[in-house]
Structure I
């Protein structure tokens, strides 16, 4: 499976070019990285913990859980995108928003990641 996950990251690097600053696919259960590009282990662990807590808190308020993805605008012209690949895996990537077309991201890149992951055997 690891090689197939690496293909997802390779596709992101190819499609986003200089716009992709970092990317990581990790286990929701452990918070550990499976494959990555410019990865920071501490950042991945914090993101995993944050996602779990946020989802738990939303559900406790009666708000629906996250579906496919969330996009967060950060300082320094960056975007953080986290996709829930399935019940056990996330992919997160950091983008330079000055080098990525937002429409392409929403309508091509994100759906392609989901489709590619769903097609993995």
Structure II
């Protein structure tokens, strides 16, 4: 048997590590597109200096604050704009429970208990 290169590979199954990586990157992609959506709603031209400055500012926000800003920004769209319904649904989907799950996945310590994987993390203050 080949020695593991990283300690965590000796503790957690590779399928779990792979699924965790896919989940974490999915969260990162969603956050990126939420930031882009807010910039678009605010009327900032993509690839402009203002876009990159605003986008970078948004990317550094906590996800809960970012979701609130998406809700507030999308409320500025007209009722017949399909994006308003989409962003409203996305904001609802990014509920505190889903945000908490993301926090646990990213910042929690994953460890096996029998055939299960448990996660331990402290809430953000």
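Computing Rg/Rh (Cα atoms, Kirkwood Rh) for each of I, II, which one ends up highest?
Details: I: 0.94; II: 1.09.
Structure II gives the largest value of Rg/Rh (Cα atoms, Kirkwood Rh) among I, II.
Using distance in nm of label points 7 Å out along Cα→Cβ at positions 16 and 96 for the comparison, can you identify which of I, II gives the largest number? Working shown, then result.
Values: I: 1.3; II: 2.8.
For this comparison of distance in nm of label points 7 Å out along Cα→Cβ at positions 16 and 96, the top structure is II.
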### Summary
With relative contact order in percent (Cα under 8 Å, 6 or more apart) computed for every candidate in I, II, 22 is reproduced by structure II
### Summary
From the coordinates of one of I, II, helix-only ellipticity at 222 nm (-39500 (n - 2.57) for each DSSP H run of 4 or more, over all residues; to 500) came out at -20500; that one is structure II
### Task
Could you tell me which structure in I, II was used to calculate distance in nm of label points 7 Å out along Cα→Cβ at positions 8 and 88 as 1.3?
I
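Rule-based calculations on the coordinates, nothing more; no lab input. Keep in mind that this is a model prediction, so the values were computed, not measured. Cβ atoms are built from the backbone, for glycine too; each structure is taken alone.
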